[in-house]
Every structure is written in structure tokens, then in C-alpha cells.
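Nothing in this text is a laboratory measurement; each read-out follows from the coordinates by a stated rule. Since the structure is predicted, the reported quantities are computational estimates derived from the model, not experimental observations. Cβ atoms are built from the backbone, for glycine too; each structure is taken alone.
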Structure 1
Amino acid sequence: MNAVVNTYSLLRGSAVRAIATGAVIAGVLDAIFAVIVYVFVLRAESVIGFLQYIASGLLGAVAFSGGLLTAGLGAAIHFFIAFAFATLYYVVSRRVDILSSHAVPVGLLYGAAIWLFMDLIVLPLTGTPKSPFNAALFVSFLLDHAFFVGLPIALAVRRYAR
């Protein structure tokens, strides 16, 4: 019965709004930051190449020859991940009050934890091209995820979830 109640709670308007708002804002802000870094700072090929890089986590090097199709897949993966992390935050926040009552510091820590998890655990297990460690990039993306991923998710959950 508890699983049915939790599923119903998740599908209520406030839950969907909290998750969707946090995920979309986080996904867009993170993508903008990443495009600025990859395309304009690191001089990567294009936005399409950046999105194909994301898809390469699933497809490997073949993603870079897939054109707009694999770029679209990369965008879908990016937003799927944002929705997954927003959903996780929402679900846990229903049981742990501090996630809503202290949304700013917890959101910043959550975003940093997301980056550490993705960079140190998930990415090494995927087909994405490996590059040497760059401390400046690591710190930049740690801050990006703190301010542009974790914080918007936490603030959206605090604002829209009951």
C-alpha cells in the first residue's frame, strides 16, 4: 500500500511541477555552461559534437559519426539524467526535511555530489573518450553542478513540493 501512496504522491501536480521545473532549469543551465566551456574555451568542434560526446557514453565512438540523430540522443540522455537527479532529490526530500528547509546549502552540496558521482564513477564506466585530468576543468564543472544543477533542483523542490 505504501508504494501505491508514494507513486500517487509522485504523480500529483506539485511533485511533477517540482521535478520538471528543477530538471529543466538544471538541464538547460548545465548545457549552456558545458557548451561555453567545450565550444568556446576548449575549441571543440560544435554544439552537435558536444551532444554527440554525451551520446558516446552509450554508443562509444560511433556517436561522433551519427550526425543530428546521435546529437539528439545526447540531448535526450542529458535531460533524462537531469530528471533522474531531480526525481531522486524530490523523493528523498519527502523523508528528509533538511533538503527543503535548507535548500541552498544542501542543493549546492547535492550538485557537487552529482558531479563527483558522474565524473568519478559513471563516466569511467561509459564509452566516452577519456582525457587527462585537468584540475581547472574539474573545479569548473564541480561549481557548475553545484550552482546550475543541484541548487535549481533543490529550490524547485522547496518551492513547488508540498
Structure 2
Amino acid sequence: MNIQVSQDGTLTYPGGTFRCALGRGGIRAEADKREGDGATPAGCFTLRRVLYRPDRMAAPETSLPVAAIQPAEGWCDDPADPAYNQPVRLPHPASHEEMWRADGLYDVVVVIGHNDDPIVPGMGSAVFMHVAKPDYEPTAGCVALALPDLLVVLKDCAPGDRLCVAG
């Protein structure tokens, strides 16, 4: 299954259509994506796995691999670090995102196959599908949905499914 995301912030899949937030830098061709540009990369990206906050909710229903986020988990966003665009254990000496967020945006995170095979330093990191802010404020480059909508989409997701962002 392909989950389609259009430039107007609409996510469509065989089960329906939902509003989504995109990067504050708009949508950029994957080859032009750069660390810190705030852009959502265009292209099709395999859904790798789902992470969730076990203190806030039960594991989402999905056929994708699922793992609980722990408080000491991060994601490296420093292009000079050997762990760039990979999960890291905190504290981590290089720049990173904290996966255990207070704001709820990472209560459910879908890790997508952007810049991971192979990882190219500086081509963008921590590009996820995750929970949107209530006002659908732009993201730092991710695709974000309201939590109930994200959970509905995940019920239909299976290994091999892809998130396809229109360029």
C-alpha cells in the first residue's frame, strides 16, 4: 500500500483521507534535501517501524514492527557524527533529537526509509510520520497527523508499505 501525501497537506490511503502537517520549508526533492532545511522530502519511503510512548498509550495496532520508546532514547541529527540519522542512547555527545518528548508529538512515531540505505551525512535526518500539533503547525520536515488519524492509518499498514510525498 502507498500512503499518498499531497502538497496541500492531505494524506490519502485506501482507507480514507486526512489532513496532515508538512515541513516549514515546504516539500523538496529528495536529492536537494539538507539537514536543517525544514523541508519534507519528496519521494516514496518504506515504513520501517513504529515507536510509541508506553506511559501514555498502549502499543498501536499495526502489522509493522512496534517498539516502546524509552526515556534515554534519541536520534542523532549531527552529520559529522558516525551515528547520524540513527537512534542513539542519551546522553549522546553530538546533536540529537530526544524521542521522549513532553509535547506529545512523538507519542507515536513511524520511522520511514528516508536517507537510511545508505545514510548520507547532511541529507536529512529524523524524518518521521508522527503526531501533529493541534493547529497543524508546520513540522521540521516530517509528516504529522492528528493522533486518532495516525492510529487509524497504522491499523492498515504492513511491512513494505510506503509513504509517498508528492514533489
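Here are the numbers for the structure shown:
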read-out: Origin of the derived value 8.6 (mean projected area of the Cα convex hull in nm²; candidates 1, 2); value: 2
read-out: At a computed 0.5 (distance in nm of label points 7 Å out along Cα→Cβ at positions 67 and 99), which of 1, 2; value: 2
read-out: With distance in nm of label points 7 Å out along Cα→Cβ at positions 19 and 147 derived as 2.9, matching label from 1, 2; value: 1
read-out: Read-out distance in nm of label points 7 Å out along Cα→Cβ at positions 107 and 131, computed value 2.9, structure in 1, 2; value: 1
read-out: helix-only ellipticity at 222 nm (-39500 (n - 2.57) for each DSSP H run of 4 or more, over all residues; to 500) from the coordinates reads -22500; which among 1, 2; value: 1
